[in-house]
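Values quoted throughout were computed directly from the atomic coordinates according to the rules given, and no laboratory measurement underlies them. Keep in mind the model is a prediction, meaning the values are calculated, not measured. Cβ atoms are built from the backbone, for glycine too; each structure is taken alone.
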Structure 1
Amino acid sequence: MLLKSEIEKSYKNQKITWKNKPSGLTRKKIENLVLSDNYILIITGIRRCGKSTLMHQLSQRENEPSAHFNFEDFRIFGFELSDFSKLNDIIGEQVMCYFFDEIQNVVNWEIYIRELHDKGKKICITGSNAAMLSKELGTKLTGRNIQIELFPFSYAEYCQFQKHEWNTQSFNSYLLDGGFPDYLKSKQKEYLQQLFKDIIYRDIIVRYGIRNANSMIEIALFLISNTAKEYSLNSIKKAFGVGSTNSVANYVQWLEDAYILFSIPRFSPSLKIRAVNPKKVYTIDAGFAQANSSSFTDDIGRIFENVIFLELRRNHKEIFYFKEQGECDFIVKKGKEICYILQVCVELHPDNMKREINGLMEALSYFNKEEGVIVTLNQHDEIYEDGKKIIILPAHEWLNIIKLGI
């Protein structure tokens, strides 16, 4: 419990910071966002990806009285449910639009948010832990919310932010830099390394009371270092001497909830088979992965694949890899339909051409599709084989097609 004067001091200081906050790059996500009293708008994503900036941009579009409060302010450490009434008194009843950062830090926050919603207030909240928000939203706020995910800059946003042209050269730069806004201003890898530590300690080790912090960190770094590779819970358990595969599963899930990592299953119609087969892991950002791993120095292929995955993941959650006689990197499903069958290869050449095409052809036959794509760094071609069409595109062209929704 806090004194009202402590909360008021924090609110007034934050109000000045919020008012003077730079507008930042207009994100693509804002195009379809509308603040409404019909639902609570939830923005989730990894720390420092631009959630607060997006929320600030939304607030600038509102003409009604609004208020912002960041629950990660160290001056309000220990904020409890009972303190919301004090915050209400400070903000005042005239406010119609509420913007809250990291409100999931307060136990039972959803009770207060529901009260505001019942009064017809417009509400937008951000959070860097998908699971914690989902848990509470699924109880007190079912059917009353719209959730969106925000990632670090896409290639399109990177080009806009850096004032680059769309071409192979700028895409190569994006492979190295990634899209964390603050990192792009300084290019100091220490920033991304410290960000990793902050997330691991604050959002995972402390939050879940992990006693063996070293194992958690080692597993996280191992998975980041093995981006675009297969892994199994059992192999990690043996490699790091963790007590059980359930513990490893929890570690991986917490890393995913914090948006550090994503796992995709091997495609199978059977959910049981999907669950036991090895998964492939990807990292939230190319620059972040390289800053926290030494294994990418000579492996541009995995960085490349990671970037293509992220572009797919921005708009799709059902993504698989295909592996039978051959392998195809990405199968993307929307509802009951397969909407993308995609192979990723930095450069097609005589040594890998047969393998890459055969893997894609096998996936096309399996799903009874007529057309697939191979995304490369700078090659452009079309191949017709056994009644199937394979389009070979440079990454920057494919990304433009995806951006335009063609």
Structure 2
Amino acid sequence: MARVLVFAFDLNEASQIRRIRSLLQLGHEVRSLAFRRGNMNAGFLPSWVNIDLGRVPNENYSKRMLALMLALLPAYRSRDNIRSADVIVARNFDLLVLAWLARGLFGRWRVPIVYECLDIHRLFTRPDMVGALMRWCERRLLARVRLLIVSSPGFVEHYFVPIQGFLGNVSVIENKLWFDGAKIPRPPNAPRRDANGPIVLSWVGSIRCAPSLRILLQTADRMGANLQINIHGNVHRHAVGDIDAAVESRPNVRVFGPYSYPDDLQAIYAGSDLVWAQDLWQSGANSDWLLPNRIYEASWFGCPSIGVENTETGRKIAGERLGLTIPESSADALVALLHRITRPELSALSQGILDQDDRRFELRPEAIAEALSPAFRASPAGC
């Protein structure tokens, strides 16, 4: 097994915690150098050795870059961890910069770096000189990584190959469900609903997409008592504004706040007829290319997803029969779909999803081991 050093953008973030735990489950010795943000899991304490890099603000890239430079000091103090690493994993571009600098400063140029890109930040898709500079910087570092990991093939197809010209090792690790312990069982049958009750449409996960919120609120206004919208997850108020004021006057919209992953998922999806799966935060770029984790969570519990056609999310939903798609991201399109769908059709959709193989929705250790193998084959410790 290998000594893995993870450079993390937010130690408290749920997907970051899952990734490190998956590496530990594979038997690797894992340490991290990680920033913290204030978005979620404020009291989280890791079970592995972590070197704290301080707090970093949301959505302020200049302050984030300053925090990166300041992080070189705690990185220097923990240089023995860097020198002893067999593989370095950097999650997101700013941490790739830090990992590359630290590796060079401490004379570990031969240690392979894995670049895990979770999203294509809008700075990298800008058509101006700022965007060109950011893409140039990323290309220089891409040429020096052993492996690129993405969560959606859309990132490779639409960005890394045609725009960045990347032809190196690529692995796709989709945002599937990860269970540290016992699995939550899938329901054998689609739930029976009150034929006279409202359709329950849930929005689950990281609540940061203002366009999605706007569409859902407009849809709630137009459908009234025929629709109940439930919002579950950590609300990024810097992105969506005062959501509490927005829903206060709408009795058919409720915000439930953060939930425990994966323990609360069963109750959330059991109480939902449909889930809004589409991200619209950066339409035309990142949002069109990503595959959100809510598709896999909802499908595990047999809840159909809604996506927009001509996006990676919509294509996956339609191609694998995981739910329904609308032709455009508008309240008009969503209202038309919800008026058209019947209870028997929803039940049949749900049962069809439950009949699919678990492996479509669950991330297993062997899949992670296979995805990381190009980097571990190159490390001194091997795999």
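Here are the numbers:
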| read-out | value |
| --- | --- |
| Given 1.00 for FRET efficiency 1/(1 + (r/R0)^6) of positions 31 and 111 (r between Cβ atoms, R0 = 25 Å, to 0.05), calculated: source structure among 1, 2 | 2 |
| Entry that produces 21.2 once mean projected area of the Cα convex hull in nm² is calculated, selected from 1, 2 | 1 |
| Structure (1, 2) behind the derived value 16.9 of mean count of other Cβ atoms within 10 Å over residues 63-70 | 1 |
| Per mean count of other Cβ atoms within 10 Å over residues 15-22, the highest-valued of structures 1, 2 | 2 |
| Answer label among 1, 2 for the case where relative contact order in percent (Cα under 8 Å, 6 or more apart), calculated from the coordinates, equals 16 | 2 |
| Origin of the derived value 0.65 (FRET efficiency 1/(1 + (r/R0)^6) of positions 47 and 71 (r between Cβ atoms, R0 = 25 Å, to 0.05); candidates 1, 2) | 2 |
| Which entry (1, 2) yields the derived value 18.8 for mean count of other Cβ atoms within 10 Å over residues 247-254 | 1 |
| Structure responsible for 4.1, with distance in nm of label points 7 Å out along Cα→Cβ at positions 135 and 175 calculated and labels 1, 2 on offer | 1 |
